[in-house]
Structure 1
Amino acid sequence: MTDAFDTLTQLLHDRHSCRSFRPDPVPRPVIERIVAAAGCVPSWCNAQPWQVTITAPAQTARLSAALLRAVETDAPAPDLPWPDRYTGVYQDRRRTCGFQLYEAVGITRDDHAARHAQMLENYRFFGAPHVAIVSSEADLGPYGAMDTGGFVAAFTLAAQALGVATIPQAAVAAYAPTLRAELGMPAHRLILCGISLGYTDPDHPANAFRTDRAPLDQIIDWRD
């Protein structure tokens, strides 16, 4: 069991949000293995509310173009409400992550044009050949979304185990109407996020930094 735990821990530490991909497509059998493994996570009453709509490279390019148009012309319209605000340690972590990215790619804090251009990379899927649009059954509400969050985490770990890089992206879900129109997704599926996937570009500076994790005393509230 120690070996199994060590393997899992190594995958958790090695996984990171990839922000620059090579264009090489991932073979479909590899993607199917990732999805099958991720589907082993628990869910309430074994409902398994998750589904993924996964694009091939040509569709990825069309979807990217549509999202980039939507960003310029449409207001965000996510299926789930955005966070009301980030405060305290959550705001600190969010800012630190952003500043780490900007520093890695050489963007100064006052270069708003460059920051906007970097933000748009979300809608280019950071050059990934595939994006998986993750949805949950609307009737299952927040608990269906929560269960699907476990699927997203498992998806990224299964991908890491097979040498496939990923980045979960809430930004993509901000334009749910565009995703529905382009992919023919029904209204009864809540669009939760996208997961861009492919093979990492190890030389790109955006892939050079790593975020830290909170210590246990910020996570565990022991009661004796």
Structure 2
Amino acid sequence: MHLLAGSTGFLGNEILRILGVKDISTIALGRRTIPNLPDSVEELIIDFNNIKTITFPSIDHVYLSLGYPLYYQNVMGFMGPTLKKKFFEVDFTYQIEIAKKAKNVGARSISLISAVGADPNSWNYYLKTKGMLEEEIIKLEFESTNIFRPGHLMGNKNRFDIVFADVVSRTIDPFLHGSLERFRSIPVKKVSETVVNRSMNCKAGIHFFDHKDFKNS
């Protein structure tokens, strides 16, 4: 049994769809009902503020794809104190609590959706938080820890800042080579396919995946 946190998000919903196509038994953890749920998926609706009191069923693998809704400028590092607090609660606190509970009920492997450039020492609060979460997930010592670091996900929303980010990405992607290639944008389908395929074939240890892995999935 797999557990997916963040199944209503852009990437999480695509991961859920692929899990459904592959007929993988999955629990979709969320705060609201998901339309058109695949036959192999069941929902577990929770209040994330009370996550410590929730009892998880026995699971083998957990996917962490929760994310507080942000604008492009926030991802670039510009957040006020209130937004920082809300973002940290969802992207760090909730996810680390889910990971701990999953391990306690038998999960041996984990897949974390992080971000390219994640670094606990970054000046960018978004990337700093992602880097801190990676460190804490690794400390939990799952048998297999898979950390996915995509760049900008293309076509997320019909919103000005996202459309702007798509245009910027298409403009600079051709100039990103060598060590900078990992910062290229990527279609969400490529990332979700890689996440599911790699997670179904978990190898022991800690593994990082970036643009080169997504484009070859």
Structure 3
Amino acid sequence: MSADLAKINAAAAALDFVEDGMLLGLGTGSTAAHFVRLLGERVKKGLNVRGVPTSEATDKLARDVGVPIVPVDRVGSLDLAVDGADEVDGAFRLIKGGGAALLREKIIAGAAKHFVVIADESKMVDTLGAFPLPVEVTAFGFTLTAQRIYSALKAHGCHGTEAGLRERDGKPVVTDGGNYIIDCKCAAIPDAEGLADALKRITGVVEHGLFLGMARTVIVGREKGAEVRER
């Protein structure tokens, strides 16, 4: 199966939810990028929409393809947000943050009246956790924060409990907000709600990559089309 074609098909199906005049949250990642490019094509044909990007990378892409951008501090709510996911389970619970944009992605998804997730079928899982769970933390004291994250993973029955700093070229990955990412190799997360609550209570944690109760629509892309699932 061509994963890229499946991603494109999921992104194309999401365009069916876009209406003229909408204010759109624009996600981050390879599948979301396909959506932004396809949206740009529609804008060139006369579609009147504006976008609020979830990352500097998406901001640049949207401008490059001609999607008008609105600064996030000038909006109160959004009509629709479209974003990808690293994992999606049967209850529409997500792991997001592989692209290190989870804080902004969650802010935008939470402000949208309708949150649509686009993903190829390889992202659909029975139990969350095979993909490392990203947790965004302040740079100050991140080693102390990581220890508390590790304890939370153990306390909530995760099958793996490794929590390590995300690095690139030997240096910490820094988010658009200036924070670090702790990647948690959970293997399986049996209690996503309990873990999410525990992580939020840790001082130094800015946000975690568990998106629970947020997605209303999941579009599963395949090589030959896409399946739209509603919660």
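Nothing in this text is a laboratory measurement; each read-out follows from the coordinates by a stated rule. No experiment lies behind these values; they were computed from the predicted model shown. Cβ atoms are built from the backbone, for glycine too; each structure is taken alone.
What the table shows:
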quantity: Distance in nm of label points 7 Å out along Cα→Cβ at positions 21 and 133 derived as 2.5 - corresponding label from 1, 2, 3; calculated: 2
quantity: Top of 1, 2, 3 by distance in nm of label points 7 Å out along Cα→Cβ at positions 5 and 157, largest first; calculated: 3
quantity: With Cα extents along the principal axes in Å, for residues 53-140 alone derived as 39, 24, 17, matching label from 1, 2, 3; calculated: 2
quantity: Winner on relative contact order in percent (Cα under 8 Å, 6 or more apart) once structures 1, 2, 3 are ranked, highest first; calculated: 1
